[in-house]
Each structure stands twice: as C-alpha cells, then as structure tokens.
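Once you scroll down, you'll see the structures, which are given as structure tokens.
Readers should treat all values here as calculations from the given coordinates under stated rules, not as data from a laboratory. All values reported here derive from a predicted model rather than from experimental measurement. Cβ atoms are built from the backbone, for glycine too; each structure is taken alone.
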Structure P
Amino acid sequence: MITSPWIILIAVALYGLVHSWLASLQAKALARRKLGAPAERGYRLAYNLFAVISLLPVLALPVLLPDRRLYTILYPWVLLTLAGQGLAVLALLAALRQTGVWSFMGVEQLFRTAPEDEPRLVVGGLYRWVRHPIYTAGLAFIWLLPVMTANLLALNIGLTAYIVIGAYFEERKLLRELGPPYAEYQRRTPMLVPGFPPKGRRS
C-alpha cells in the first residue's frame, strides 16, 4: 500500500514534470506556432494561473491524507521561526519588486504592443547574494514551519527538489538567452544559499 508521504511525493513530481515542460522554450514555441501573437503576449500569465490552480490540489493532500506529527517548535523558539518566515516573505516581495511584479505575473506582457525587450540581467539588491532569491525565500518559508508532520515533510522535500531542479533548467535557458554575462554572474554568485558553495566551486 502506498503511504501518504509517497502519494504526496508522486503528486509533486507529476506537477514538476508538467510545469517544467510548460516553462520550456519548446512549449512556448509550440504555443506561438499554434496561436500566434496572442500566445506570445499571454503565455506567462496563463502559465502562472495554471501553475497556481494546479498546485492547490497538491497542497491539499497533506491535509486530506492520513498523517502523523513529527515535531512542534514551542515558545519561545517558535518566535524565531515565525520571524524567519516573516523575513522570507519580505525578501520574496523585495525580489518581486526588483524583477517587476506585473512582468513576473505576466500582466505587463499581455498589454504589450511593441516587440518584447531583450532579457535583462538583474544583479543588484538581493540578486547580489543569490541568483534566485525568490526560490530562496520560498524554501526558507516552508522549512521554518513551526509544526512538521510526515505529510508536510514529504511536501517540503518534493517542493525543494522541484525548485532546485527547476532552477537548474531555468539557468540553462538563461545561459542561452544572456550568454557570457550570465555565465560570469553564475561564477561569482551562489544559486540559492548565500556564500555556498564558496567561490570557485559554484555551478
């Protein structure tokens, strides 16, 4: 019998496969060929909406499936985890502001009439410390949950693997789009954890 944590891990893996393909250049090119200019402008917004809606059933699984508690962080230490989650939310909002909230969501592209600008490399602010501060903030938030169950642990492991693998494939796409400047940025800036790995050993 497949246990609840394994069901959650399988669900996250299926989610990751679908969304990694939809985020690929091949999927975007296919949509462009089939739908033309509207696909070009609306792809990111449609992708984000689909990503959020399809994630909801995955997030519901830890609540709906049989579960057991692993630990609870008690007062006063729980204040540290809650403060860490608050900082993670602030970092997420700051990173979104740097990249442009409406552009990140895909709303700006929907109303764009001129050809899309060349991809822009952001290296200041939080992007000075890690290449993917949005992912870093998300990971910090889920791993600082003050209550951990077997189902939540499986969800966190699955989402962490999805984020790390997704970041790897996203960077391959960025290298093709931005070339040597992004390769140099990779060399000097960690992917997800500030200061790790040390200089000279980065991906």
Structure Q
Amino acid sequence: MGREAAAVCTLGTASEPVKALLESRELIVRGPTIKRRFELAALRHLHVAGDSLLFDVGGEAVSLALGATEAAKWLERAGKPPPTLAAKLGIGPDKPAAVFGPVDDDPELASALAGARTDSAQNAVVMVAAVFSPAELAHALDVHAGMPCRVIWIVHAKGGASVALGDSAIRATLRARGYRDNKTSAVSARLTATRYVKSEGHRAAAVTG
C-alpha cells in the first residue's frame, strides 16, 4: 500500500506536525511527542472533513490534516480490507500451487493454500516451498527444476543469523541457480516468504538437460 505524507496530527488536546505513514495494516504517526501506531482494523468512524482524515480508535479522536486531495486518497486506501495471504501469493482455485515441505504446520499458510493446491506439477502456476535447512532448499529447487512454472515462493523462518536458513543464504543459492527475487510477503508471526522467478535460459537448460 505505502503512502507517506507530512501532516498535522491532533490527538485529544495535543496537536503537532508529524510524518504519517499508511501501510497495509497500520497507520503510523511520528512527531516530536505524538508517536503512535494504529491498526487499520481498529479504526472507527473513518471519514474526511475539509482537509483532514478523521477517525476514532480506542476511545480517542484523531485528526490528520493532509490536504483535501490526499485525505480522500488515504480514506479510500485505509478503508479497504488488506489483501489475503492467498492473494499476496497469487494463488487460488484458478491459480493452483504445487507445495513442498511442512506447509500444514503453520495455520496461516495452510489456510492460504486451502483450495489452491494441486498434485499436478504440470498444472501448477507456482510452487510454494516451506524450507528450513540448506538440504531442504536444495531438494525443493531440484523438484522445481522439473516443473514448467518459473515462479517459486520460498517460505522460511524469520530471524536472520539466528535460524538455520536465512535470507542471505537463500538468496545466494537461488541466484546461483538463475533465479531472481522480486517480492516478499509476511506469512505469519514466525514465517516469511520471498518470490523468485527462474530465468528463461536456466529453465530451458533444465528442460533439455
């Protein structure tokens, strides 16, 4: 989603210039003394009056003077429900995914895959691979090498150096095999995912090799 603007925030009796950020699930306000994060799902009576976006949250009235045009854009975006994980992954009944690894161990991931799985590698438009070790990653890529689809989502544990398989190691391995990353998505409190696309040259080599 991602919108950013300078605004004047009025929160209760306090009012000051702030930087306002509109993210997919939060509206963030950062000023000299007003520093708040508002969950979009918790906003009530969201509307525009004059040049300001107004809403109530947790019993507090909040006003953001953004300018009339910008306030209208923020109202439209903040009022929309966030995309589902399935939508972020680009999967559904008409966009089936082949799966690899323990995808059912995470409720959010399992829910996103419900009704979107296929056992046919030839029919899959994407592969969703949950991997937690270098060996599992290598196995997933070997499986994907025999599939016609070029896209693979690598789902792995959050945590950088504290986990057995982190972002840097995954990226190095995938790029060495001719993949390029172009999107990331949070999956759950413990998992994240990165979308990789295999180059046409490497795909052709895998098919003919």
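A few notes on this one:
- For 12 (relative contact order in percent (Cα under 8 Å, 6 or more apart), calculated) the corresponding structure among P, Q: Q
- Source structure (of P, Q) for semi-axes √(5λ) of the Cα gyration tensor in Å, for residues 94-157 alone, computed value 32, 16, 9: P
- Per Cα Rg over 2.2 N^0.38 Å, the highest-valued of structures P, Q: Q
- When volume of the Cα convex hull per residue in Å³, for residues 150-189 alone is computed across structures P, Q, the figure 72 traces back to Q.
- Top of P, Q by distance in nm of label points 7 Å out along Cα→Cβ at positions 30 and 62, largest first: P
- If FRET efficiency 1/(1 + (r/R0)^6) of positions 38 and 86 (r between Cβ atoms, R0 = 35 Å, to 0.05) is computed and equals 0.30, the structure in P, Q: P
- Given -22500 for helix-only ellipticity at 222 nm (-39500 (n - 2.57) for each DSSP H run of 4 or more, over all residues; to 500), calculated: source structure among P, Q: P
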